Structure I
């Protein structure tokens, strides 16, 4: 089974963070993809992505309107969108990941 990792975050970290996580997980299930989501919400980081999950993932989705630790995604196909896009376009984000439409992330600080 394909695996995608995602991070959702919003400045207030309440509803949108968790709504985006839920929509991405549901879209993955519908499309036969395992989606593991780290949420950066009001109570901090939950479900922190493990390095082996990042390594095994075919793509990374960052649906966030708040700062996210990005260095760990070096060399992975990645898309960065607003948390709202993570809610509204979850199916399309997962489909694009499956079809390898994301650019490889390169950490600008390197």
Structure II
């Protein structure tokens, strides 16, 4: 939807509470100036729904994800790959330490905080 929108710096919250497979896949791919990600309100992720969503967002500093179920296959595949090395993920307290790290997870320099 917004792939390669290099002037995009911030976006409104995404208030979807039910997600279809691959619904937001690659949505902000290579939005290299995106600083603040949207608040993602869905409590349950579907297959590939956030896959590559913030891939290449090199300036992304903060992201709020309210999901309490991230068990769907591939839902976070490469979602923050090549994104900023440092940032803050605001998530429900019940999700502390449950987000994977590495290529298909949080970059090692990101900090998790309670919503």
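Since every read-out is calculated from the coordinates, none of them should be taken as a lab result. Quick caveat, the model's predicted, so the values are computed rather than measured. Cβ atoms are built from the backbone, for glycine too; each structure is taken alone.
Comparing I, II, where is distance in nm of label points 7 Å out along Cα→Cβ at positions 35 and 51 highest?
Values: I: 2.7; II: 3.2.
Evaluating distance in nm of label points 7 Å out along Cα→Cβ at positions 35 and 51 on every structure, the highest lands on II.
To which of I, II does the computed value -10000 (helix-only ellipticity at 222 nm (-39500 (n - 2.57) for each DSSP H run of 4 or more, over all residues; to 500)) belong? Mind showing how you got there, number by number?
Working: I: -10000; II: 0.
Matching structure: I.
Given that mean count of other Cβ atoms within 10 Å over residues 59-66, derived from a single structure, equals 19.0, which label among I, II identifies that structure? Let's see the in-between values first.
Details: I: 23.5; II: 19.0.
It was calculated from structure II.
When mean count of other Cβ atoms within 10 Å over residues 27-34 is calculated for each of the structures I, II, which structure yields the highest value? Provide the component values of the computation, followed by the final result.
Values: I: 16.5; II: 21.0.
Once mean count of other Cβ atoms within 10 Å over residues 27-34 is tallied for I, II, the winner is II.
Which structure, out of I, II, was volume of the Cα convex hull per residue in Å³, for residues 3-42 alone calculated from, if the result is 40?
Numbers: I: 40; II: 52.
Only structure I yields this read-out.
If relative contact order in percent (Cα under 8 Å, 6 or more apart) comes out at 32 when worked out from the coordinates, which of I, II was used?
Values: I: 32; II: 22.
Of the options listed, only I reproduces it.
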